[in-house]
Structure 1
Amino acid sequence: MANPKTEYQNHPFWIQKDQKPIKMKKSVLLLTLCQLFSWYTDAQSLQAPKVDHRVELLSIVFRLAELREYNAEEFSLYTQKIKTHFEPHKGHRLITFAKELRKTNHIGFDAVMSMAVQLDKNLDPRIEFSEKLPDERWDKENANTFVSLLKAFYIDADCETFFNENKALYTAIEARFSALYDQIDLNWYKAFYGSDSKEKFIIVPGLGNGRQNYGPAVQEPNKQREVYAIVGSWKTDDSGIVIFPKEIYLHTLIHEFCHSFVNHLIDKNKKALQESGEKLFQPVKEIMRQQNYGHWTTLLYESMVRASVIKYMKDHHYSEEVVQKEINEQLSLGYLWIEDLLLDFEAYDLQRSTYPTLEEYMPRLIEAFQTYTQKIGAYTKKIDAQRPKILSISEFANYDQNVPSQLKKVTINFNKPVRKGVSINKGKPNEAFPNFKDHALSADKKSLTLTWSLEPNKAYGFILTGIAIKSEEGFPIKDYPISFHTE
């Protein structure tokens, strides 16, 4: 899920820009793909990955409404087809209304996809909006108005012709995604958790959604709850058709499939888990909020899922190096207790005659989470010892008031090798942001050089962050503000 506060620039590094935040549900998310989807494990009942016209239609509408998150161009073969067919309809009253919804109700990101799956094939609400709204940003009046205008747009813009013309493309993409999906060991889920999920999991390639991924759900009365994995499409082959590389997508799907097996276990035990959940959330709340996880329950969902993924990896004989890399990644993301939780999962798996299901083991896990709260200090100390630390800046001292404006670069020196990549936030409101050009690592990977251009007599500031600046083992730096003034 993409973080709405993070924008990937046309630079070889990330810059977090200050912009008005969009009110988003916890299912959204920014730095990676890993967010709240779920799984239905009976392989014979699974619905094959399929392009969904509702998803494409809503994506097109909000592309025409000029929402940045729906204007990705990575899959240009397809987005050019959208432009050719739909650009003449940018003045449609639906598009005007969609723009108004963005301004007045912050409709965007997952609120759009939530509306898509709430509609049936005739674009009627599957559940009356008087009973259930797609998202808290929608209200009954604007939802009904939107649907009415959407039906008119479907006819006026001849959407059916567009979908028919792209049928062969959709079929080819579905086949590509199915090849990835077939590599997942579906039997492991029931074997490890000891039970089936009661949710129906539906995978949908979101062809116009770029790097964004969404996990909306629908619960119709007396029907199985549907949970969608609307997966972004951004990598293409030489022919221009989107592909889903195993190294990018497979790990994510393994993660996402776990949620319906663990979320309900947390929900059923909220009262017993609340105290420990709140204590665990407090020291990591900032890094969790960067991932759009703003509540202790979400933290526990994610803790359980991420430990499950590592257990899956170990059970499928991933190399020790790869498993440790995954553990380090989760530690760096704030799951300080992930190693202990993994040990508890392994203890459960050794006692299946006593605990046939993970649900029956939950009293032990409740005790385990209480124990983790007592070890926060030790966890934090261990992580801090492994973080890269900034030793110096070569060209000037931090807070220097006489930096030459002709200076073309700045070199940051670390105590240990770091990975290639840079993540930078803006500094204080009264500080200008340097015009960064490029970056490079020294041969020993202990010095990072940023090239830039500066202006005379100006206060500058920026913050190096651990989003991309990490040790080779995956441990991030602590945010490091740099401020200076040019001559």
Structure 2
Amino acid sequence: MPREASLPKGAPVGSLIGAGDRALCTFAVGELVRPVTIGEGAVEETGRFAWWTEHDGPRSSLRLDLTGRHYADTIRESADWWETLAPVRTVPDAAFEPVFCTWYALHLAMAAPDVERLAALAAPLGFRSLIVDDGWQTDERSRSYATTGDWRPAPTDFPDFAAHVGRVRALGLNYLLWHALPFVGDRSDAAQELAGHTLAHLPQLETHLLDPRSATVRAHQVERLAAAVEQHGVDGLKVDFVDTFARKPAPGAPPNTASPEADCATVAEGVQKLLAELDARLRATRPDVLVEHRQDYLGPGLWPYATMVRAADCPHNAVENRVRTADLRLTAGPLAVHADPLTWHPGESPEQIAVLLQSVLFATPQVSVDLGAQDAGQLAALAFWLRVAEEHRELLQRGELRPHRPELAYPLIEAARGRQLAFGRYAPLPVRAHGEWELLLVANADQDTLVRVEFDRVPGPVELLVQDCRGGEVARAQTPVAGTELAVRVPTGGLLTLRR
């Protein structure tokens, strides 16, 4: 089935990948806002692959890459091309720093003391931002969006929100606050005001889907979301569910409605207007405001209005988190790519907690567990890998990324920056180090502990350090490497560091 990419959902890019990770063809469409329909697939009669793009607009530009290079290089260069088509802002360093999120740890059952308790535990571990997720705006505990749209702190659970924010920020944490941008809930005060300016009613979620083409909708949402920064002093927003604007009616459902004051042709253009107005308002108060978007709204048309983009929800799924963050790294342009918050069973081993963190080694880590329920070993593993992420942030998050073997869910991922190399090893595969390097990292997330490193030239003497999942020293040596292969025992969840 053809897919549609537009500003609220997806990115207009695709790649046909052959043997050896070579891109047989990579294409990108130079439309940043309006919907683009993309068809891809096999032609049964000829055994060939075919693709096509279609979009309703005054002009269209298409970028083709037939060079046969590594697919990651061709996709990344497509993203570089998008950057030439629209202005892109500099992303602050704070967007790349570890985040603690309340969602999986607390869900909606939270009040100011709960959040402050977790914040006080998170800051010493190395977290630098806190996302307070769904729940701050309601005293209810059920999973419903019926109270969204007013965006005022819950009076019982958060009686003095500005003071609460100040206490969290005093710990050295940036404070980001969740908002579901497209929703006005059935039981909200705003529902009556905005009832005539909706696209649809979503009964399972107990909310209306707002029409962003309406000036009334945009003014209301901008006013309410900006209050978090202007009145409560938060550092940024987690802007959720933007892709819901691109929702198609279910079969048999009544057609979408529309606001009578719609002032642009497509919903995608309305979303752009809404985000641009919100961005201008936020930056007037806080020029370095942090804004998180989420897969699947990740395309280049959104880059000016966000600082980070998070992998779509995949709790307890290290493989999905690895794949989604790697995919985002190739297509997210200048934005910081964040993992879906890592969460685990209270009895999980430190080794497996380390593996979870290694699965998102090349993204900004987010975590959401009850930190007060973790034992010393669990906290040691968490703190160690947060230190690794911070120490090597430029290499891991801004290095040139090459995820290998996409058909096998990226069992090996590498990043390069200058004379530094880093590998995430998620299967019993050799690591191949090319070029002149001074620092080489191998994070071993596989149960096979014999890590083989293959070189394209004799490296000579190297300084070797092996650490376990908690950062404890397992081995340290000055090792002469006379050949082009080195085999080292690295514990699961551990780290191999080579320097020369």
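Could you tell me which structure in 1, 2 was used to calculate helix-only ellipticity at 222 nm (-39500 (n - 2.57) for each DSSP H run of 4 or more, over all residues; to 500) as -13000?
Structure of origin is 1.
By the measure relative contact order in percent (Cα under 8 Å, 6 or more apart), tell me the structure among 1, 2 with the highest figure.
1
Compute distance in nm of label points 7 Å out along Cα→Cβ at positions 339 and 435 for each of 1, 2 and report the one that scores greatest.
Largest value of distance in nm of label points 7 Å out along Cα→Cβ at positions 339 and 435: 1.
Suppose distance in nm of label points 7 Å out along Cα→Cβ at positions 363 and 419 works out to 3.3; of 1, 2, which structure was it derived from?
It must be structure 2, since only it matches.
Given a value of 38, 27, 22 for Cα extents along the principal axes in Å, for residues 307-402 alone, point me to the structure among 1, 2 it was derived from.
2
Just so you know, all these numbers are worked out from the coordinates, no wet-lab data involved. Not measured: the values here are computed from a predicted model. Cβ atoms are built from the backbone, for glycine too; each structure is taken alone.
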